[in-house]
Structure 1
Amino acid sequence: MKLISWNIDSLNAALTGDSVRALLSQAVLYTIMENNPEIIAIQETKLSSNGPTKKHLEILGEKFPDYEIVWNSSVEPARKGYAGTMFLYKNYLTPTVTFPRIGAPSTMDEEGRIITLEFDHFYLTQVYTPNAGDGLKRLEDRQNWDMKYAEYLAGLDKEKQVIATGDFNVAHKEIDLAHPDNNRSSAGFTNEEREGFTNLLGKGFTDTFRYIHGDVPGIYSWWAQRAKTSKINNSGWRIDYWLVSDRLADKVLKSEMIDSGLRQDHTPILLEIDL
């Protein structure tokens, strides 16, 4: 199977926008189309509580005509047009779709952050992990989330093999970002968040990129938009992952980044696995 995950940072902009950034996003969508994956996971859709509009569905249908679409959007009391996830999967696939709630703090369970697809022999789940926020104001809630999410994945793993993907909003080790010394108090690289990810892997999961590539440096999945030269200088972070149950690791054929050209922010990530 070929699987792609991407934090799109506004599905509407990527489908209907005409700004320079929107055009770059549309080019990335075209690259994903060319790869022709069985399943596409999308995070940070930023859709309304009603999900994609008729226009969005028409455009997606034109770009991805052989796919079914499911989504999970932020609903009240959570913020409107915030977070959100979506799966597109080939229409010959027949997964059972669930929208898990993990007992997360604050409004995190209402923010559309998880979708799980259950197949006969495995689970495929995606997540858009909450950011710890400016000034780390959400760090305590984020730690709670990390604990609850790790328990959720471990529960799935007891039933079937698991493939988990998404924007985990953490650079796990120093090699996973360009400037670790300058970011030890930054959201996404605090000791607490890194320990949360270590705890998750310790429950029986493999970071497939490191499994395939080892300690290769300088490969990232995100470059800050606010810093205009972040991508040119490759001043990035690796915060998007494909994880698998440890017992699936030797089935992984590829785990890599897909080139998103000049577009800063997240780049899509690819997993090929022999199931």
Structure 2
Amino acid sequence: MRIFDPHIHMTSRTTDDYERMYAAGVRAVVEPAFWLGQPRTSPSTFADYFDGLLGWEPYRAAQFGIVHHCTIALNPKEANDPRLTPVLDLLPRYLAKDRVVAVGEVGYDDITPAEDEALARQLALAAEHDLPVLVHTPHRDKAAGTRRTLDVVRESGLPPERVLVDHLNEMTVGMVEESGCWMGFSVYPDTKMDEDRMVAILKEYGPARTLVNSAADWGRSDPLKTRAVGDAMLAAGFSEAEVETVLWDNPVAFYGQSGRLDLSDLTPDPNYAGNTILRGAPRA
């Protein structure tokens, strides 16, 4: 089973996770810029974080046979801090980078005027840089936040096929499917979606325009949940081709719209551009 996890926060994971992911069939990931848990207080900390997503993390992933791309944005939670508004002015510099395949995560947390402004500005940047958009829907008031998100996307003039609306559930999938946007689902051990609910949604809506991710952030999460969904699909009678559509073809199609997705090198190599993270002499 070949897997492309389209939304996973590998900054929060260990090299053991990379090894387990490769063994489970994961060959490519996209890591969206997000809230790190501890509030940041300066735009310069975002610059350091973005540099890590573009430098260190692809370097680390490649040594385990996993191709790493990222999305860049000011996330909705931190958009409410006026000290961080200048991050929006940093974004054009990063959105021009080769490994950036979308603007994201953007969207809503508390559905505030500051989040409205940040979302609108970043949708405009996506249009300017000809990039697709990854949208975060809020954990609270999810239905209202998703409706507001779709309204702002329509107002932006972005084609819906360039927009992936993520963290969906049974309450929100119908409105996003009707909008023509791509539908994203985060599968977690306890919260959000699980693999059985995901299979039920796939039975109702089909695999078209559907992406499944593990998100796998600093909370209780599991970077192998994409594999669990694939196994659950097969057990429920989906074909191998349908599993491939959801876990590989759809992420490739969505992020491929950036023109920057490069999946040409899927071979594990302890060296990356002549460097390695190995320290000390290898064991005998």
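Just so it is clear, none of the values below were taken in a lab; they were calculated from the coordinates. Just so it is clear, the model here is predicted, and its values are computed rather than measured. Cβ atoms are built from the backbone, for glycine too; each structure is taken alone.
Observations, loosely collected:
- Between structures 1, 2, the greatest calculated value of distance in nm of label points 7 Å out along Cα→Cβ at positions 3 and 227 is seen in 1.
- Which of 1, 2 yields 0.80 [FRET efficiency 1/(1 + (r/R0)^6) of positions 27 and 83 (r between Cβ atoms, R0 = 30 Å, to 0.05), calculated]: 1
- With distance in nm of label points 7 Å out along Cα→Cβ at positions 179 and 203 derived as 3.4, matching label from 1, 2: 1
- Answer label among 1, 2 for the case where Rg and Dmax of the Cα atoms in Å, calculated from the coordinates, equals 17.3, 48: 1
- Top of 1, 2 by relative contact order in percent (Cα under 8 Å, 6 or more apart), largest first: 2
- Computed -8000 for helix-only ellipticity at 222 nm (-39500 (n - 2.57) for each DSSP H run of 4 or more, over all residues; to 500) - originating structure among 1, 2: 1
- Origin of the derived value 2.9 (distance in nm of label points 7 Å out along Cα→Cβ at positions 99 and 163; candidates 1, 2): 2
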